[in-house]
Structure 1
Amino acid sequence: MSSITIKSNKFQSTWAYLQLMRPANIVTAWADILLGYAVAGAVTVGISNLNFMTLGWLILATTGLYGGGVVFNDVCDAQLDAVERPERPIPSGEATLSGAIALGTLLLVMAIIAAAIVSQLSAILAIIVATCALTYDKWSKHQTILGPLNMGLCRGGNLLLGVSAIPSAVGNHWYLALIPIIYIAAITAIAQGEVQGGKKVTGMIAIALIAIVIGSILSLGLLPEYTLLITLPFLALFTALVLPSFIKASINPEPKLIQMAVKAGILSLIVLDATIATGFSNWIYGLLLLALLPLSRFLARLFAVT
């Protein structure tokens, strides 16, 4: 075998394992951490090397949590994907099952260690998120109600992981985790039909949950530390990106339209996080967070999102 062929095979293998990690989705998890960072008040307490180091460790932690969680999702679905999605890395043979298990384990362990460097509370939150992710992968994703709720808990916990940049802030802002819980529940609910098609009633429930999310953001204006007015352009962008695709998938729940709705919903997590973060910080920070969107969309062209 020539050296060129060996290098080509190594590249294909590396690419396959990167596909398992869903890089575009990981960027949206970074946005959760940046939102939590703003909610904790770390943006306004002053810039220091300690703040940047804390933020870096938390971003590394969420990279491991999300990457490890989705890798184990494909591990648990290996037999099903062999029938329904044979092009995926494991059933196609581009990645091995044992290799995927090793990668997923490494990522989750890395995540917990990185979180522990920040604080004991951060480590506990990372363990909770990892447990919720594995529970979803193995069992609850097949449950109509518990599946969306479980996945939402992963995202809500990830937001609180960002808030734990200042541990004392978690107790004061824990309720904000309900927003990503509801939003991810909407995406997960409509995603249940992305292979064989869905039901109109599921789409309507998802749209109702999106409406609750929008209403919840508007209600944050009641908080003395939240400035609603500067968030409205961000909220309008979020609504324009999400609602049309969800409505189309609800009216005509075909697999292709559902997959488009799921993709739009996942990538719009960045816009959702930027919207909320703006109110807790300023519009400049919101724009910086929103700058993750082009990166996530670029990666979505290279790697699968769902």
Structure 2
Amino acid sequence: MNSDKGVNQGVAPVTYGQGDRAPRGNYSRARADYTCEQDFSQYTEQDHDTYRRLYARQLQQLPGLACHEFIDAVSQLGAPERIPRFDDISERLQRATGWQVVGVPGLIPEEAFFALLAERKFPVTDWMRKPEEFDYVVEPDVFHDLFGHVPLLFNPVFANYMQAYGRGGLKASRLDACELLARLYWYTVEFGLIATPEGLRAYGAGILSSAGELHYAVTSPEPNRVAFGLQRLMRSLYRIDSFQGSYFVIDSFEQLFNATAPDFTPLYAAVRQQTTVGVGTVLDGERVFGPGPDPR
């Protein structure tokens, strides 16, 4: 876990894992903002079956490991037997928090990603992984994006955080600070933990949509679980090829939103004056959380 092999130096969250590979989706149907209509006709019965089995597996793991805000909202995705229609989810999201789901053919450029979030539009890849990719898919697919990300957009505070992140991303692009902001996304939106009265729970999409990382992140004695700190988090490298060596723990979504509301310009300057922190490192004096009980 502490090897530098596979350590990400701060690649933008919408392009992580792509490297030099050609994008997987069909980008010829994308609009200027990279959105596209959900191609529902592309889904085969095998695709729907893969979605159903993934949904059932992850749903079974949630009790005692996922935050209650996620568990309470996951049913808003609709019936789990088939891949949902984005328009149906958007109708419910609009009523709840003013967000909508928009289709994209795959990974999109960072500025396009930030611009959509700033408009309260969450981009969801519309293709489904193959059965042989059941346990691991290199690029985010429709299951990861829908199951992992969308439920918390029904939470008003987290929904506001995501919009603020998008607005901050547009500014970070002008300040050459996307590397630092990517670490914020990675350690909160994708791999965040939250302290609750019942114990540690996951809220990050990369954890909640993973077959193995949900139990690992919350209950394993191996990783470090460090109290959330904005500068500390932006200094921290992360892994893209295995479970995380460290997770950051927030006390509430309100804490997350309030910490990231101010202007980041002076923060970026301060972080650049400090050394980066390696994967799995704990610094002196940091508040560290122990693992939670395994509910199995």
*For which of 1, 2 does FRET efficiency 1/(1 + (r/R0)^6) of positions 120 and 176 (r between Cβ atoms, R0 = 25 Å, to 0.05), calculated from the coordinates, equal 0.45?*
2
_Computed -10000 for helix-only ellipticity at 222 nm (-39500 (n - 2.57) for each DSSP H run of 4 or more, over all residues; to 500) - originating structure among 1, 2_ = 2
_Quick check: 3.6 is what I get for distance in nm of label points 7 Å out along Cα→Cβ at positions 64 and 104, calculated from one of 1, 2. Which structure matches?_
2
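Here, each number is a calculation from the coordinates, and none is a lab measurement. None of the values given here were measured: they were computed from a predicted structure. Cβ atoms are built from the backbone, for glycine too; each structure is taken alone.
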